[in-house]
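**Q** These are the structures in question, set out in turn.
Each reported figure results from applying straightforward, stated rules to the coordinates on display, with no laboratory input. Quick caveat: nothing in here was measured; it's all calculated off a predicted structure. Cβ atoms are built from the backbone, for glycine too; each structure is taken alone.
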Structure P
Amino acid sequence: MRFDILTLFPGMFTGPLTESILKRAQQAGLVDIHLHHIRNYATDRHHTTDDTPYGGGAGMVMKVEPLAAALRTILSPAPSGAPDTPDTPDTPVAHPDAPPTLVLLMSPDGPLFTQAMAEEFSHWQRLVLVCGRYEGVDERVRTTLIDREVSIGEYVITGGELAAMVVVDAVARLVPGVLDEASTTEESYSGGLLEYPHYTRPAEWEGQPVPPVLVSGHHAEVAKWRRLQSLRRTLQRRPDLFVRAAAQGFLTLDDIKLLTSL
């Protein structure tokens, strides 16, 4: 799967994209990540990418011309190996039958990013992520070149770079082969609920033992305990998730009985 990230600050991505799982995924050829400096597409001698807003007001707005030029260059066919080009023959494609390209704007105006959204995005061949800055981007970019907007939370950060890192990380780990399949099927939000608590060695730490059922060797009882703990944790910390879980068919009659017992 390919990611193209348009940003005014490509240096911010050093570290998050070059360590741990994302580093291994790129080395294995499962994920291909390209950074594109928007300032390179400005045509004036100062490479200006922002200007004051029409109508007045505080702050600056990202100009339409350099951002539009960057997007159109990246999305248009170009010779393999050229700088800032779209897909090349060696770009990994996790889902050959999936839609080709989705352009996302990191914006507080978009719907909240969820695990379900990450799963949806992981089935595209290519994501193009635009990192907004300042007071945002010229509205004509939104209406002409952006497919969807995405927000990572109901708060304001200095730019879309951190949001893009979150989306890339959440989506890339769902690409087949990046992680063991079991690691992504039994975790928070994947089944509509929070994940159950985990324990590892030692069996007792500072007077706190591991729950006996986890060392019993009885797999059915372990599964039942984990489901109960998942329901309990969700009830205590995020009861609002039950509405969505029920609507998506994640709750069973046995779950209802367990909830009643809580």
Structure Q
Amino acid sequence: MDFVNLNGITIHYKHLHYPSAPAPMQLEGAGAKTFLFINSLGTDFRIWDKVVEILKDHGNILLFDKRGHGLSDVEIGTHGLNDFADDVIALLAHLQIKRCIVVGLSVGGMIAQILASRIPQQIEQLILCDTRHKIGNAEIWNNRIEQLKEHGLQFISEGVMQRWFSETFRETQAVKVTGYRNMLERTPVLGYIQTCEAIRDADLASIAKQIKLPTLCVAGSEDKSTTPEEVRNLADLIEGSTYEVIPGSGHIPCVDNPGMLSALILNFIKDK
């Protein structure tokens, strides 16, 4: 486990290096790519494990727990998605990573869009998974926040599992679903609430319209949180973007279909 203090808080991260060259080889002048993964609400970076197993032969890997999640600090003064983006920018600077491919899921995809606006020179390609420029509305998020304050994460976890995973996956992979429910329920409640507030208050339509980077937008056909139609709406805002649907996947394709998601990523970056 690796930890670093960034912006006054402790961030948990993992940096894996391109297998054919000695650490700490970076992208510059070495021919390797660096994949930066940003996870979703209520998860930590372990959701990317199966994708990492496939992509680690194609470049460096950078994973981290965003503030309020996993083993990273909960910061009382968190206000909005720009604070999350600040942590990513600081982590890249700390590791001296000048260029990367950003892969963001759900709120991670919203953070990725902000990064594309703030540090476009450091991003080669953008992979936006099951995300939008605006997710939900104030009423939805305020209701969820009130439920969390009164009852905790256990109260909403069953409904979240139904949005994260398809009915078939929940029936055939019940043990895995239980594990991911545990991950959700053990997320710090304050960290979860702060992230809900950040999502609630963000509308990135103007940012998405200005993105000029090669961008792949991916949706799970069974996603109930950001539906394929909603992800398509995001893709339509980003000039020249590519849109793909993973049949049978829910909101977290890196868990329920890591092979297809990885293939889409590799095909996309190969063609750019």
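**Q** For which of P, Q does log10 I(q)/I(0) by the Debye sum over Cα atoms at q = 0.11, 0.14, 0.17 Å⁻¹, calculated from the coordinates, equal -0.56, -0.95, -1.48?
**A** Corresponding structure: Q.
**Q** P, Q: which one has P(r) over Cα pairs in 10 Å bins from 0, in percent, for residues 159-230 alone, as calculated, at 15, 34, 36, 15, 1?
**A** Q
**Q** FRET efficiency 1/(1 + (r/R0)^6) of positions 15 and 151 (r between Cβ atoms, R0 = 41 Å, to 0.05) computed as 0.95: which structure among P, Q?
**A** Among P, Q, the structure yielding 0.95 for FRET efficiency 1/(1 + (r/R0)^6) of positions 15 and 151 (r between Cβ atoms, R0 = 41 Å, to 0.05) is P.
**Q** While we're on this one: A value of 1.2 was derived for distance in nm of label points 7 Å out along Cα→Cβ at positions 215 and 239; which structure in P, Q was it taken from?
**A** Of the structures listed, the value fits Q.
**Q** Kindly point out which one of P, Q the value -12500 was derived from, the read-out being helix-only ellipticity at 222 nm (-39500 (n - 2.57) for each DSSP H run of 4 or more, over all residues; to 500).
**A** Q
**Q** Among the shown structures P, Q, from which was the value 0.70 of FRET efficiency 1/(1 + (r/R0)^6) of positions 47 and 127 (r between Cβ atoms, R0 = 30 Å, to 0.05) calculated?
**A** P
**Q** Comparing FRET efficiency 1/(1 + (r/R0)^6) of positions 119 and 143 (r between Cβ atoms, R0 = 25 Å, to 0.05) across P, Q, which structure shows the greatest value? Numbers along the way, then the final one.
**A** Values: P: 0.35; Q: 0.15.
The structure with the largest value is P.
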